[in-house]
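Coordinate-derived values only; no laboratory data. Quick caveat, the model's predicted, so the values are computed rather than measured. Cβ atoms are built from the backbone, for glycine too; each structure is taken alone.
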Structure 1
Amino acid sequence: MARKPEPEKERLDDAARAGWLYYIAGNTQDEIARKLGISRQTAQRLVSLAVTERLIKVRFDHPLGRCLELSDKMKDRYGLESCEVVPADPTSNSETLGIVEAAAAEMERYLVSQHPVILALGTGRTLRAVAEQVSPMECPQHKIVSLVGNIGPDGSATVFDVASRVGDRVGAPHYPMPFPVIAATVHEKNLLIMQKSLKNVMDLAAQADAAFVGIGTVDETAALLRDGFVRADELRAMVKAGAVGEITGWSFDAEGQLVEGLVNDRVLSTPLESPARRRVVGVAMSPGRFKAIKGALAGKLVNGLITNEIMAEQLLRK
C-alpha cells in the first residue's frame with residue numbers, strides 16, 4: 001500500500017488530535033482552538049474531518065426507553081434470543097443508519113473474547129458497511145468464515161467479501177468461499193460441492209458460535225438481480241413461487257419456508273436452518289424489506305435481529 005503524502009498525514013494527525021480532544025477529552029471547539037493554536041473555524045473543520053475520515057467512530061450507547069420496550073416486545077412476539085432496536089430518523093432515506101454501528105458493536109462483543117470464537121458472515125451492502133465499523137484489533141485466536149461465495153457472475157471477486165474484510169481488520173484467520181454465490185446449472189453445483197475446499201469452509205461455518213446475515217428482498221430492487229446473480233425472468237419465477245426474501249442467496253416465502261426448486265437448486269451458500277440452531281443475527285431496517293424480515297422471523301431463519309424502531313413498530317402491528 002502506498003504511503004500517504006506527508007502533508008496529508010500531518011493533516012490527518014491534526015484531525016485525530018482535534019477529534020480526540022472533542023469526543024474523548026470533552027473539550028469545546030474554542031478550547032481545542034486555543035490548545036492547538038488554531039482558529040475556531042479550523043478546529044471545527046478538523047473535528048469534522050476526524051469523523052468523515054473515520055478516525056473517530058461515534059456510537060450511541062444510551063438504552064433509550066422506547067427502543068428497549070420495542071426490543072422486549074419483538075423478542076416476545078417472535079421468540080427471538082436477541083433483538084436490538086435503534087432510534088430512527090424519520091426524514092432519512094438511509095437503509096443502514098444506526099444498525100451498522102449496532103451490528104459492529106455486537107460483533108465486537110464476540111471478538112473481544114479471549115476464548116477462540118468462530119464467526120460466520122453473510123455478504124451484501126449492509127454487512128460490508130458493518131465491516132467498516134468494526135474496530136481494528138488483534139484476534140489471532142478467532143476464525144472468520146464466509147457463509148456465501150465471493151465470486152461474482154463474471155468470475156470477478158465480489159466487493160462484498162465481508163469475511164475477508166473483517167478478518168483483515170481484526171487480525172484473525174479468515175476463510176472465504178472461493179465459489180460463485182449461485183452456480184450456472186445444477187450440474188455445475190453438483191461438481192462444485194464435491195470440492196474439498198468448499199466442504200472445509202461449510203464444515204467450519206457449521207461450527208460457528210454466531211452468524212451475522214443481511215436480509216434481502218426478492219423484487220425489482222433485489223440485490224440478486226442488481227448484481228447480476230439472477231436474470232429478470234428467474235426473479236419473476238421466484239416471485240410467482242411465493243418468494244419474499246433471501247438470505248445468503250436462499251429465497252424463502254412469507255412463512256420463512258425455502259422456495260422449492262428454481263434458483264435455490266443452484267445456490268452454493270451454507271444451507272439455512274429452520275429453526276436456526278446457533279445465534280443467527282439478521283441486520284436490516286429499510287421499509288422495502290418488511291416482507292423479507294417478517295418471513296425470516298416467521299420461519300425462524302434468524303433468532304436475533306438488529307433493526308430500527310420504525311421497522312420494529314411495523315413488525316409488531318401486523
Structure 2
Amino acid sequence: MMAGFKGIADVLGTNDVDTFLGVPTALADDLGGAAMAIVGVPTSSPYKQAGAYCANAPEAIRRAIAPYAGNLHHFDFDLGGQVFPGGNVTAVDCGNLECGEQDGPGNRDLIKSTIQAMLEQNAVPIVIGGDDSVPTPVLQAFEGRGDLTILQIDAHIDWRDEAHGEPWGLSSTMRRASEMPHVKNIIQVGMRAIGSARPGDVDDARQWGAKLITAQQINANGIGQVLDLIPDGANVVISLDCDGLDQAVIPGVIGRAPGGLAYWDTIGLIHGAAKKARIAGFNIVEFVPELDVDGLGALVAARLVENVLGMVARA
C-alpha cells in the first residue's frame with residue numbers, strides 16, 4: 001500500500017464523522033421529528049465470567065461505514081436508489097448509552113426508558129449492540145403499543161430460563177420475550193451446530209409456538225418459507241445476532257459455527273419483512289471487534305444497518 005494511503009476514505013475524500021453514516025445527532029428525548037433513531041448499547045446483563053465483551057461494537061460499526069458518509073446521496077445498489085429517498089435524511093444518531101458490566105438492572109432500565117422515549121416520538125429504534133442480552137429491555141419497551149412479531153436471526157435459540165444464575169442474560173433473550181404479553185409471534189432463523197439450548201429448551205420454544213427455521217433449511221429451501229410466516233401488516237422487530245450469518249461473512253463473533261446465512265439471505269429477510277409488514281424496531285448484537293478480520297465483519301454489520309435505514313425510509 002502506498003505511504004500515507006489509508007483506504008477508501010482517501011479515495012472518496014470523506015471526512016471523519018462521529019455518527020452512523022454521518023447522520024445528524026440528537027437526544028433520545030428530542031429527536032426533532034426523525035423517523036428513525038440510532039443508539040449504541042454496549043451491554044445489558046452480561047455474565048460475570050464474560051463481561052461486556054461486545055462493548056466496542058457500536059463504535060467499530062460506525063467507523064466501518066464512516067468512509068461512505070460523503071456518498072450518502074449516491075446510488076445504493078442494495079436499495080435500488082439513495083439510502084434516504086430524495087436525499088431527505090430521516091434518521092438521527094443518539095450516541096451510546098452509558099452501560100456498565102456491574103449494573104444489569106440499571107442497564108436494563110436505561111435501555112428500556114431510552115427506547116420508550118423514541119417510540120413515544122413515533123421513531124423506529126435502531127439499536128447497535130452489544131451482547132445478546134440487549135434485545136430484552138428493547139422488546140419490553142414496546143409493551144402497550146400493540147402486538148409484536150419478532151424475527152430473530154441467530155445461530156442459537158436463546159430459550160434458557162437462566163444460565164450461570166442469570167435469567168436476563170444472552171442465552172435467555174427469546175425465553176424472556178415469550179413472557180411478554182405483547183409478543184405474539186416469534187420466528188427464529190439460522191440455528192445450527194451446538195449452542196446453549198438443551199432438548200427441553202427446544203421443546204419449550206416449539207410448544208410456545210415459536211417457528212424454528214434452521215440454517216440448513218434456509219440453504220435447502222430459501223428465505224421464502226420465513227417470509228411466509230410473517231403476518232401481513234404486522235409490527236416486526238428484527239433481532240439480528242451476528243453469529244446468525246456465516247462466519248466467512250462476519251468473522252468477529254464468539255459463537256463461530258460453519259454454515260450460517262449468506263449476506264444476501266439476510267438482506268432478503270430485511271427487505272422482505274419491510275415489504276410485507278412494518279419494521280417497528282431493529283437491533284444488531286453479538287459483534288466482537290477484537291475477533292474481526294480486517295474490519296470485514298464491522299463493514300457487513302454496518303451495511304445491514306444501512307439497509308434497515310433504507311427500507312424503513314421507503315416505508
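Quick notes on this structure:
- Structure from which 4.6 was derived, distance in nm of label points 7 Å out along Cα→Cβ at positions 29 and 293, options 1, 2: 2
- Origin of the derived value 68, 47, 40 (Cα extents along the principal axes in Å; candidates 1, 2): 1
- For FRET efficiency 1/(1 + (r/R0)^6) of positions 85 and 109 (r between Cβ atoms, R0 = 25 Å, to 0.05) computed as 0.90, the structure of 1, 2 it came from: 1
- Parent structure of the calculated result 16.2, given that mean count of other Cβ atoms within 10 Å over residues 101-108 is the read-out and 1, 2 the choices: 2
- Structure (1, 2) behind the derived value 1.47 of Cα Rg over 2.2 N^0.38 Å, for residues 77-132 alone: 2
- Given -12000 for helix-only ellipticity at 222 nm (-39500 (n - 2.57) for each DSSP H run of 4 or more, over all residues; to 500), calculated: source structure among 1, 2: 1
- Which of 1, 2 yields 0.85 [FRET efficiency 1/(1 + (r/R0)^6) of positions 157 and 277 (r between Cβ atoms, R0 = 30 Å, to 0.05), calculated]: 2
- When distance in nm of label points 7 Å out along Cα→Cβ at positions 45 and 69 is computed across structures 1, 2, the figure 3.5 traces back to 2.
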